[in-house]
Structure I
Amino acid sequence: MVPFSIDKYNRLDLLKSCWESVIFFIYGLVVGEARHRKLNLNSIGIRWTSLWSNKLHDRFNITENILDYTVKSGIEFGCKEIIPVSTISLIRKLNQERNGFAHAFAKTVAQQKALYQELYPQLELVLRQLIKLEGVLVFRYHDAETPLYPRCEIFNGSSLEGRKEIISIRKDNYIEILEHFNSDSVYALVDSEVFCISPFIHFAQEPHETNAVLCFYKQCVGGKYHFDVVSKSQDKEFEKSIFETYVNQLRCLVE
């Protein structure tokens, strides 16, 4: 067994990366479906600058507000069936422990071990409550012989092993996404509804790589969107114009 003193920072860093990825993924799903359902985000207090904020606090608030609104209003919304509002509070608690990571180097081995042992069960509880996320299919269009049964590139977490499979889309749902349903964006299938989750969840693919990997929106810097690439210590930037259509759709719901 590897002594905790040797891999302590790695363990803590992986723990932090895991729950932050959960936040980014949930945020992308919820905002993506809200845009697809054309929810009036302005009416529930969501502001334009907050949508693009790099602060986790803002992402918590937006996610919680949207889910709470759809639950109380009885609005059809697939994400509310798989992401309990109460779980957001648990994730907030994890976020409040960030100071423990920030000052990890100042802690003794025993203190770092205790920090890990304290936080791991909290993260495990969050993941258990979000178990239905396993049923969410994240994909990118590849080709189609029949429009309602496209063959798509499936994203499987941080796996670099690409696979393609045929999915089924309802006719009314297909008509809603038809105009922009192509390989330039990432989509999610939640509770039989397909909707776009770019730009908050997008993809990156280097010329020498066979398969694309997911990346999460981080912040806007110098007129470009910056992303964290899943499974890589890599920052990826995209021109804002790439996402113009989806950004404008969001703007109409917020302003």
Structure II
Amino acid sequence: MADRFDSRFDRPQRLVTDVAGPDVGGRDVASFDAGLRKHMLSVYNYMASGVLWTGIVAALFASSGYAYQVMAGPGLLKYLIMFSPLVFVMVLSFGINRLKTSTAQMLYWAFATVMGLSMSTIFLVFTGASIATTFFATAAAFVSLSLWGYTTKRDLSAMGTFLIMGVFGLIFAMIINLFMQSATMMYVISAIGVLIFAGLTAYDTQRIKSIYYQVQGTEFLGKAAIMGALALYLDFVNMFQFLLSFMGSRE
């Protein structure tokens, strides 16, 4: 499971939804909303491009034959590939305030690349048809959930806190199942995982919107777009992987 990042912006924050008067801090509301739309478009572009690049890398690595040799064979390289994404996430999460925007962009694309290498194993385990079907099902669910998170007036902070706790519960359950090797427990974990990351998609979308109100007009805005894209990327990929484990057809 791809790991969620933890940063100073991962704490629940109240969404600013009430606007009194025709302007906000001396700025016209229409231009303010245009800035938000531009920011969200940047987030979604980063996120969608990252997912697409990950898929391309995964497919090419799997079709080359090297994925089977490396990931199914002995040696430390497969563990390096498996845990490298976590390293990039941690560097971005804990070092984002010190990084330049260009450096953060480079790390994001490096992360998407190593995620592709890591996820190449799905092409060795599941049929191409089930991977494609699950991907489009995940994409449809993601768009709907993210749109709801963007438009809802409900504060999702409390739900987000509960869901993030659920992520740690999932990790604990998956560690236990490494020893139990229970197929039933794996199905349960996968089903719960889909629900948790579905909820986190809506929560993270609202949180990204809230963060924009805090950093708009500052040099941090570009880095906020990258971190927002990373959060949504992880929501999408985790939802896809859990859904594939739950309903995917194996080779």
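Bear in mind that the values in this text are calculations on the coordinates, not laboratory data. Since we're looking at a predicted model, the values are computed, not measured. Cβ atoms are built from the backbone, for glycine too; each structure is taken alone.
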Across I, II, relative contact order in percent (Cα under 8 Å, 6 or more apart) reaches its greatest value in structure II
Taking distance in nm of label points 7 Å out along Cα→Cβ at positions 62 and 222 for each of I, II, the highest value is that of structure II
helix-only ellipticity at 222 nm (-39500 (n - 2.57) for each DSSP H run of 4 or more, over all residues; to 500), calculated, reads -14000; among I, II the input was structure I
